[in-house]
Structure 1
Amino acid sequence: MRIKLVAIAVFLLTSFGVKAQDDLTSYLTLPPTLKKNANAVVRLSETIVNVKAVNDLEISQKRVVTVLNENGINKIGAVVWYDNNIRVKNAEVRIYDKYGKQIKKVRERDFEDVSAVDGGTMYSDSRVKYMDYTPIEYPFTAVFTSEVQTENTANLPSFNPVNYYVGIQKSRYKITYPLAFTLHKKELNLEKFGVIKDEKEGSLSYILEDVPGIKPEALSPSDAEIEPKVFFALNKFNYDGVTGEINNWEEFGSWMYHNLLTGRATVDAATKAKIESMVAGITSDREKAKIIYEFMQNKTRYISVQVGIGGFQPIPANEVDKVGYGDCKGLTNYMMALLQIAGVESYYTHVEAGNEIVGFYDDFASLAQGNHVILNIPNDGEDIWLECTSQKVPFGHIGDFTDDRNVLVITPEGGKIKHTKKYTTDENLQETTGSYTLDANGNINANVTIKTQGIQYDRRYYLADWSDVEKDKRYKKYFQTVNNVNIDEIKLENDKENITFTEKIKFNADAYGVITGDRMLFAPNAFNRSTSIPDRYRNRKFPLEIQRGYYDTDDYEIKLPAGFAIEAIPNNVTYDTKFGSYTFTITKKGDQTLQYQRTIKIKDGLYPKEDYKNYRKFIKKIVKYDSSKIVLVKK
């Protein structure tokens, strides 16, 4: 009998252990290693993509997410996007406490249902359903299931399992499709994460398991260069009733040109006559384009419009001409129509826009790439790129939203991959000149001029449109190394011809020089001091990438207070590294006048993770040198 009881006890314990391990809704079964650097852990993410026909796609999803704290609640992913072409078949969330006991059920009818666009969009049929849940306590587990059906097969969901501060217990993606189709794919960083792939005729699946949370690191490459991802595209697809067959960018561009753009770049006779009159007698295509671009900027404004062929087809140019507004597609198409009148060649261009540089993959064609449209003007071997959504951007200038990346240029012959302008380190220039006077109490009166070009211009020119109050706050913050700043005068000039922005500021402040007994201490660099040091990592995971270099030059005249002499002055510095260089000099121009000169050049580039420590050391020294003090003593 005792043997039987022991056997039963072992059986029960073993059974309980197996059940506990399989119970993903219980926090108690969560592997401890997955909680490292995690606000939430995805216990299971399963996406099933079933392509039944060229116009029939079903997507089902199940996500089991254990939320560890309030920062992890947005990782549940209980969101369903839909529009007139996407039908939500079901959506549900079940909430479990830390022990795996169900405490709440949220049905589809209980989801919030709102427009999926912001106030900048005039009209769109895109909507989103999402769960709005306030937990009683942490941790808890949410099980989200959904299923949608659509006739659109052009945009297939990607396999994108990893997010920062999220552990992954298991993530699985499977896609099935008819054998008559070809499935194109772009795989990124799979081996680094041990992703398992299973590929058969008509089906493809990926599994990722046991990945602890990942912390973001300063100055690391874009997510696309780090995280495991797979993008998919069918060679045959349906897009809002328009079918296509593409295998490369040339075919994609041809399909788009002939199906979405042809016949939409015309305006009425009155506008045509006006454009012809404006460029009469001008022989330079560049000058014609510049005149027409400024006309377009003054006539139109940007409003997002996300309808019509899935938001891919531009509003006809004649409609934009009448109403005076459009989105990036409509305004670019309108500009192209006006240039056609003047005989200037230009092309509608898709770009993946954003401050982080991410370009089109030249070996993988899909509609999923690209979130913005700009205009390309070939000009004697040098491309001109036009941002058509802004009334302020100078002709031919593109900023960090669209610079230095592969884009898709749509031509009648097909799509062509080109690369937008990459600004050199020297082109991203900031020149700061000025002077300041110290009085015997350490107070400062300053007059400074800042000129910027390239990407540094792009981050300044919009200041001209700020209110006086906003400008005052801005420059008090900008000169933050000077306490108690009072702004006396601000003059801003946007030179669109030379693409140079000039800021002239006069200010005063109390106690810039610190008085201790008979001595006064102050930092000669009063206008452009580096104060930020990159984060330190004991065990850095990712490479170092500086996406955009820059070049700062500073030249200030310093008037010292009467009755004081120089007791100590910093030595001149020259510091060169693989990442850039730094110099400063202080020159005596007389008993009471000094000239401070400084340069800092940071080069763009991709470096191994082992170099990060030396880069941080470089910046740390710059911060130290910029804070160097001059010591004055009373005579």
Structure 2
Amino acid sequence: MDTALALTTDMKLVLGLVGFTMVMFLFERIRADVVALVVLVLLGLSGLVAPEEIFNGFSSNAVMSIIATMILGAGLDRTGALNRLAGWLLRRAHGIEQRLMLLTGAVAGLNSSFMQNPAVMALYLPVASRLSSRTGLSLPRLLLPIAAAIVMGGGLTMVGNSPLILLNDLLLAANSNLPSGAATLEPLAMFAPLPIGLALLGASLAYFHFFGKKLERDDGKGATPARTQSYFANAYGIEGDVYELTVTADSPLVGMSLGEAEALHGAPLLLALKSNNESRLAPPADTRIWVGSVLGVMGGKQQVGDFAQNHFLRMTSRLRNFGDLFNPSRAGISEAVIPPTSNFIGKTGRELELRKQLGVSLLAINRDKSVMRENVRDVPLRSGDMLVLHSIWTDLARAAAGKNLVVVTDYPKGEQRPHKLKIALGIFAVAMLLALSSRLPVSIALMTGVAGMLVAGVIHIDEAYSAINWKTIFLMACLIPLGWAMDSSGAAAWVAGHSIEQLPEGTPVWLLEVALGLLTTLFSLVISHVGATIVMVPLAVNLALAAGGDPTAFALIVALSASNNFMTASNPVISMISGPAGYSGKELWRIGGPLSLIYTVVAVGMVNLMFWVDLF
């Protein structure tokens, strides 16, 4: 390779645009996606990219793959899969903190292998909050290990994060500018980085397992954001778990109405009823209880157990009949205020038939800082009363639309479809199997899954549009041509050649790779992981050719290192947890800095093992 390549006007323009992009991203005076659009326009006006190719980034396989993963992730979210996962994690951990941390991190990392990292973190924030409220572990102790595992797990597949999705397109684009005699670069298979991702995920879990308590702040308080289970327990005395009680032939409840059963001494909260193979949340008070009916109740284990024993009911904590109804993504406890204009003022819950008319159960009333829980259905409502309700979220949304209640709880506004879980998982599995086939591009395989979820009703088309983060799409699609210009103008080859000239003769390949990984990490702190990948992959390919290394291995190290940021909010995953956990910048650098160095060492070592490169 000619390392004495002359610096042309086109090279100067491209390098100037790269510098402009870095400066604008660093000072954040203009939004990153707007900067990317300006760069795209300048590339077209300057002629560095042909007019007929300037907008090809929007139709690239990388962009379409990211759109597909966003929609697939939203489809899985609609089924409440990860909310079910929280309960499973709690059961499997058996109350042991270290086991809970390892399980949660491992599963979160595996989830991030097929969904965009910010989407996975968004799904795990309520999971972490629930785990914190149930175990007493503070959010700072939970969130950073989960976030690190999600970032590490993104390296398990070629669709785990944006840099890896971009990589294959950039490798194919580099082929048109390879020197004569150089081998053509082939795209990487779906699970090509799996060994690397497993090693990275294992390193993250080990790091927090052995050093987490020493490094992380623990304020000794569980999560108590305003709408968690612990909040309702402290404010209203509403606590305990959900159980199923089956009515036997000897039970005195046979023939009673639900309202009469609620009035019995020591009765827990009766929230659901299954009778004649029909399950219903917030059943009307006049509904009759018969032999074989199943009650969904909430209360302390001792209270529910005593009630079951005294009334000849079979008790189980496993929700065989009400699993979907009590899924936190579909139903839960909320607060609502009675406004001055409400038609409910002066009427009782019994008169309003809240369960029959609105599908909500009234659990308690907070009036003038006094909490009422006994016979609340017979209390006339006043303006300003805070009602504690249990309902399906869609029923709550319909009740709020009537203007007689003002819901103050943040709850899922979109329709949840836990009954579609198996269908969604089946469609997703088919999409992954198609992605494994070398006959189909990953983008087509993933879009097949999107089409399947839309047809099956797992997600609706308007919800799919809403799931797409257009800022990310514009950022990536507008910067992709900058990578092409880096390569086609010769700017990447010029930088690579002059870099090699400055190094001592005989510098080992592995040292170049480590330096490349660290440089990419530094770039990602400034110009985002997408920008760092687009700028550095052409440089990595040319550097490998100049040094006698494997261009694909060098490019893969760049794509992996672009996500190696655990220290600043420029990583979208870290930015999402900084607020809820209250991490300071100093804390993130103290904990994330060593983890980033470990990441670089593991990534470079595993890439070399995978490609069997001569390290020396």
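Just so it is clear, none of the values below were taken in a lab; they were calculated from the coordinates. Nothing here was measured: the structure is a model prediction, and the numbers come from that model. Cβ atoms are built from the backbone, for glycine too; each structure is taken alone.
I have 13.1 for mean count of other Cβ atoms within 10 Å over residues 486-493, calculated from one of the structures 1, 2. Which structure is it?
Numbers: 1: 13.1; 2: 24.8.
The correct label is 1.
When helix-only ellipticity at 222 nm (-39500 (n - 2.57) for each DSSP H run of 4 or more, over all residues; to 500) is computed for each of 1, 2, which one produces -18000? Mind showing how you got there, number by number?
Numbers: 1: -5000; 2: -18000.
Answer for the origin of the read-out: 2.
Suppose relative contact order in percent (Cα under 8 Å, 6 or more apart) works out to 20; of 1, 2, which structure was it derived from? Write down the numbers at each step before the final one.
Details: 1: 10; 2: 20.
Only structure 2 yields this read-out.
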I have 3, 12, 18, 20, 19, 14, 8, 3, 1, 0, 0, 0 for P(r) over Cα pairs in 10 Å bins from 0, in percent, calculated from one of the structures 1, 2. Which structure is it?
1
